[in-house]
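Before anything else, here is the set of structures, which you'll find just below.
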Structure 1
Amino acid sequence: MNSIVRIISKRSFQLGLLAVILVLLATVPFHSPGYSVVLLSSIFMYVVITVSWVIFSGPTGYMSLASAAFFGVGIYTSALLGDTLPIAVVICIGALVSFCVALLVGALTLRLRGIYFAIFTFGLVELIKHLTLWWEINMEHTRGRLVVYVENDTIFWVMLVILVATLLTAYFIRRSKWGLALQSIGENEEAASHMGINVTMVKVIIFAFSALFVGASGAIMATRWTYIDPGIAFNPLFSFMPVLMAIFGGMGHLLGPVIGAAAFAYLEEFLITEFSELYMLIFGVILIGAIIYMPNGIVGLIQKLWTRGIRRKNADT
């Protein structure tokens with residue numbers, strides 16, 4: 001009984017702490033406008049993409065590299081419809097289109113496993129990018145598009161709402177029967193199927209839901225760049241960065257991807273500003289160091305140090 005109360009108290013504390021942090025973030029435009037708003041919008045974007053990736057790939061072990069495809073679909077939705085529809089409608093359409101693309105791709109490919117699935121999802125990014133480029137050059141005789149301008153404060157508020165929606169979705173999926181099914185699939189897919197879990201349906205639906213938030217964030221972030229082309233919209237970095245951020249933060253806890261994405265996003269901004277020619281090299285060194293010395297990410301390292309500290313305290317007493 002005491003252990004149950006302790007677990008409930010721990011979860012309540014974590015949710016309360018997260019709520020306080022989000023409330024404090026919501027006040028940033030009022031007391032620190034300008035650069036802070038732009039930086040936090042970028043951090044929110046990376047957190048959304050990373051947590052969305054972890055929703056599916058974390059428990060199942062399927063290495064999806066399709067994030068850039070869904071993000072780019074959201075960007076191009078904003079470029080095509082931003083002049084004629086309200087931005088809220090455009091974001092919803094971008095999310096829905098990304099959901100439908102992921103649903104179709106998942107239905108076709110989630111019978112593949114391991115490296116085959118990873119290769120196909122990354123190939124999807126390149127396929128959509130080059131098809132879009134071919135269409136623009138050969139059919140429209142142009143390259144790239146202008147995107148309707150939206151104020152930075154508006155982008156900040158929208159990204160904060162998308163972030164909250166992503167975190168709540170990830171939290172409730174992990175604690176639902178869908179989360180248990182995903183864990184079972186990750187541990188032993190054949191056993192999960194024999195237990196009566198519709199393995200393909202679960203994978204396809206969660207994969208599509210994870211793309212929903214990526215497309216929404218792409219639709220609103222496109223308005224900050226004002227000009228996009230296939231190279232910008234379907235940048236492969238948007239497929240690899242979520243993986244690196246999730247590993248850096250740790251995937252064993254929901255806070256891991258959040259911490260990893262926030263730390264890497266801030267680090268990227270700093271390195272691009274201070275060491276524009278070396279920032280990818282520094283990124284690589286940091287990642288290699290994290291994999292070698294922090295195999296469970298930042299959260300895993302904190303938990304390890306915390307446990308070690310408790311053991312020492314108990315030993316002293």
Structure 2
Amino acid sequence: MKEESLDTLVSRKNEQEKLPDSDKLVVIGAGTMGQGIAQSAARKGMEILLLEVSEESLAAAMANISETLDRDIEKWALTASEKKAILSRIKGSVEFNDITDQIHFIEAIPESLELKQSLFRELELHCHPEAILITNTSTLSITELAAATQRPDKVIGMHFLNPDPKVSVVEIVRGVHTSNYTYQKALALASKLDRSAIEVFESPGYVTTRVMMPMVNEAIQVLMEGVASAEDIDTAIRLGYELNNGPLAMADKIGLDTVLNWLDTLFRDLGDTKYRPCPLVRMMVRAGFLGVKSGQGFFRYDEEGRLIPGSGLTSTALDRFRTVRKEC
């Protein structure tokens with residue numbers, strides 16, 4: 001990074017001291033993670049600007065958020081008036097020009113280095129010079145993302161886990177150039193969102209993805225070998241280790257295309273064969289069986305994304321796929 005003059009450093013310090021904590025947040029990308037982050041922040045009283053590439057995608061995202069809140073109302077976890085207040089805090093847009101005085105920007109777009117770098121370049125043209133650019137990437141290098149900007153010290157990772165509104169931890173990931181000021185701002189945001197934050201120094205997959213993926217990958221391998229059915233594998237791991245979800249149901253919730261992307265990235269960056277994707281997950285992605293979002297993964301799901309009991313895959317991979325295709 002180019003060395004700055006004393007006057008520039010003093011000016012920057014003064015600007016930073018003038019930049020208050022804000023109850024405003026921009027979330028870019030209204031997919032599953034973007035919706036979850038926006039909803040979580042709005043529940044905590046923050047004003048959200050949710051950016052998407054098209055009006056159609058934005059409308060679908062807002063409808064999904066509304067339906068999620070309705071399900072909480074059905075469970076007596078939320079009231080109708082609270083839902084109305086939450087939705088009133090989320091403003092949707094497809095225009096970067098709607099960005100005003102927000103200081104926190106969280107991107108939750110697809111896991112592509114090129115896409116994320118392009119987005120950060122565009123954001124720099126519209127946001128405050130001292131604004132914090134936060135990526136929700138699960139595996140990509142924060143340093144490499146930051147290199148595409150003129151403010152690498154203001155780029156940081158906040159890895160929210162899926163499904164975001166129900167997960168209380170967030171990984172705050174430093175790049176090589178991430179400043180302490182930026183880290184403290186991200187830490188304050190995590191506290192505002194009532195998240196338990198862990199500090200992570202950049203490494204492929206950070207902590208959660210790196211530790212979780214070998215277990216998921218091995219569970220898929222055990223299923224492919226016909227050692228046990230999907231339901232029995234998940235039951236054994238879920239009850240045996242007191243987890244909320246088994247590894248196969250967890251993979252379905254994440255999205256098998258995302259799981260494959262994470263494994264490919266970890267295998268490439270770390271070179272360890274424990275991250276080499278099981279052939280079955282690649283086969284399923286090619287077949288369009290992506291988990292909850294497609295209605296079919298290692299289990300089948302109803303229109304509201306609920307797992308259908310007894311629907312777990314069995315037998316060998318090829319026989320299983322022939323059966324599934326006939327059923328579909």
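Throughout, read-outs are computed from the coordinates displayed, never taken from laboratory work. From a predicted model like this one, the values you see are computed outputs, not experimental measurements. Cβ atoms are built from the backbone, for glycine too; each structure is taken alone.
For relative contact order in percent (Cα under 8 Å, 6 or more apart), which structure out of 1, 2 has the highest calculated value?
On the way: 1: 30; 2: 12.
Going through 1, 2 one by one, relative contact order in percent (Cα under 8 Å, 6 or more apart) peaks for structure 1.
Out of 1, 2, which has the highest value for distance in nm of label points 7 Å out along Cα→Cβ at positions 63 and 183?
Numbers: 1: 2.5; 2: 4.4.
Biggest value here belongs to 2.
Looking at structures 1, 2, which one was FRET efficiency 1/(1 + (r/R0)^6) of positions 135 and 247 (r between Cβ atoms, R0 = 41 Å, to 0.05) calculated from, given that it came out as 0.70? Please report the intermediate quantities before stating the final value.
On the way: 1: 0.70; 2: 0.95.
Matching structure: 1.
Taking mean projected area of the Cα convex hull in nm² from the coordinates of each of 1, 2, which one would give 17.6?
Working: 1: 19.8; 2: 17.6.
It must be structure 2, since only it matches.
Can you tell which of 1, 2 yields -14500 when helix-only ellipticity at 222 nm (-39500 (n - 2.57) for each DSSP H run of 4 or more, over all residues; to 500) is derived from it?
Details: 1: -27000; 2: -14500.
It traces back to 2.
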